[in-house]
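Take a look at the structures below.
Readers should treat all values here as calculations from the given coordinates under stated rules, not as data from a laboratory. Computed from a prediction, not measured in an experiment: that's the story for all the values here. Cβ atoms are built from the backbone, for glycine too; each structure is taken alone.
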Structure P
Amino acid sequence: MNKEYKNQSLVENLEINSDGEDNIEINHSEVELNLKYENCERKLNFILNKTKLDINILVLSNESEMNSNIDLYSSDIDINCKTYTKKNAFKKLKINHLTSTTNSNINCLAIGDDEAKITFEVESVILEKCENSSAHQKTKVIALSEKVTADLKPILKIENHKVMGSHSATFSKITDREIYYMLTRGLNEKQAKKLIVKSNLLVNNERYYDKIEELIG
């Protein structure tokens, strides 16, 4: 998929269900993209010039791989990526700050069940010439079983001291106490886990309720 936006202000929803590559260039625009990927491997390339981009990515697949490269020129980007898997999920995301006054904010959430293996590699690069910029990352994995594993790599490469940067990565397992609390409210264990998944994935993704319900079973 190749798309170009110029001098636009819009919201667009895209659903992709096949392997391939996406090349998106946005100039002098304010755009919200809602992307749903299902059962596929994708490579995403973005070039942003004097643009504000809010991007919501929902990946619904038991096997998924995504590689993303984003080049920022005097632009702001806010990324929210959510994934649910019972097997393998691989996400690699690189943000390149290439001019001054560029800002990125990345939030990645993965929910794993059964024997899921989750890999997140998030890299933000701010070059020496890119003062007055910021790069922030948050990565979180929620494990619904004891066999879920995760490899989380938050990376900041900053060459200029007049910038702001932060990163965090957390891995948490649903505790017996949390499950017990929901059991006392009349849910069984399967229903309790489904509630946890849906309460996290459905924010900003309500239109995909049926797809999410189908995947988690």
Structure Q
Amino acid sequence: MTKKVLCATFNAWLPFAIIIIIFSGLAYATVQQSYRQSANDPQIQIAEDLATAIAQGQAQPGQIVPAQGTTEIAGTLSPFVMIYNATSTLIGSSALLDGKNPSFPTSVFDYVRAHGEWRQTWQPANGVREAVVVVPYSGGSSGFLVVGRSLKEIEIREKQTEFLSAMAGLIALVLTFIVLLYFTNKSLKSRVVEELTLDVKLTGDSSKTV
């Protein structure tokens, strides 16, 4: 196989390669965002249900969870709730981190005051990543509800999706190159045969003329 065939194949393959890479990346990003957004769903429901219960007088903020956390969030997939009053003081928490109530960045509450809600990833310690939803509450008193849940399982699925997307993209790249290589080689061989046939014909015509 000549260098000419490989160069011609590469030039034909390159646009396909760019398209495959782009679509593989888009497919991964779409699935990854779907996983990440769905990770917020339980927290959204819990936060909105608690905010409604407080607003309707069915629950008191200081009585929903104890003042001291009970569950180590580094080792559980269960949701947790942290409740802050209007001055951003923690008044209740079901979460523990290294035996203490986690320190949540209260600057988030300024964003919630302006926008009504906050949904982001919170990393209170190395290896501890939580999908957190923060909403305000009001009624007899006002403040903020912080509801979170571990991203451990979601991130495992994201890594699996990343691997599968990469493998699918790689297989598509290789197969596309092989197919193009076959047809390019076949096309160039046909062209060479045609050129040789033409040369022989011209040589024969020249001999007859002489």
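Below are the figures for this structure:
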{"item": "Structure from which -4000 was derived, helix-only ellipticity at 222 nm (-39500 (n - 2.57) for each DSSP H run of 4 or more, over all residues; to 500), options P, Q", "result": "P"}
{"item": "Entry that produces 11.8 once mean projected area of the Cα convex hull in nm² is calculated, selected from P, Q", "result": "P"}
{"item": "Which entry (P, Q) yields the derived value 0.70 for FRET efficiency 1/(1 + (r/R0)^6) of positions 111 and 127 (r between Cβ atoms, R0 = 30 Å, to 0.05)", "result": "Q"}
{"item": "With mean count of other Cβ atoms within 10 Å over residues 71-78 derived as 20.2, matching label from P, Q", "result": "P"}
{"item": "With P(r) over Cα pairs in 5 Å bins from 0, in percent, for residues 7-54 alone derived as 5, 17, 12, 11, 10, 9, 8, 7, 6, 5, 4, 3, 2, 1, 0, matching label from P, Q", "result": "Q"}
{"item": "Structure with the greatest value (metric mean count of other Cβ atoms within 10 Å over residues 95-102, set P, Q)", "result": "P"}
{"item": "Structure with the greatest value (metric relative contact order in percent (Cα under 8 Å, 6 or more apart), set P, Q)", "result": "Q"}
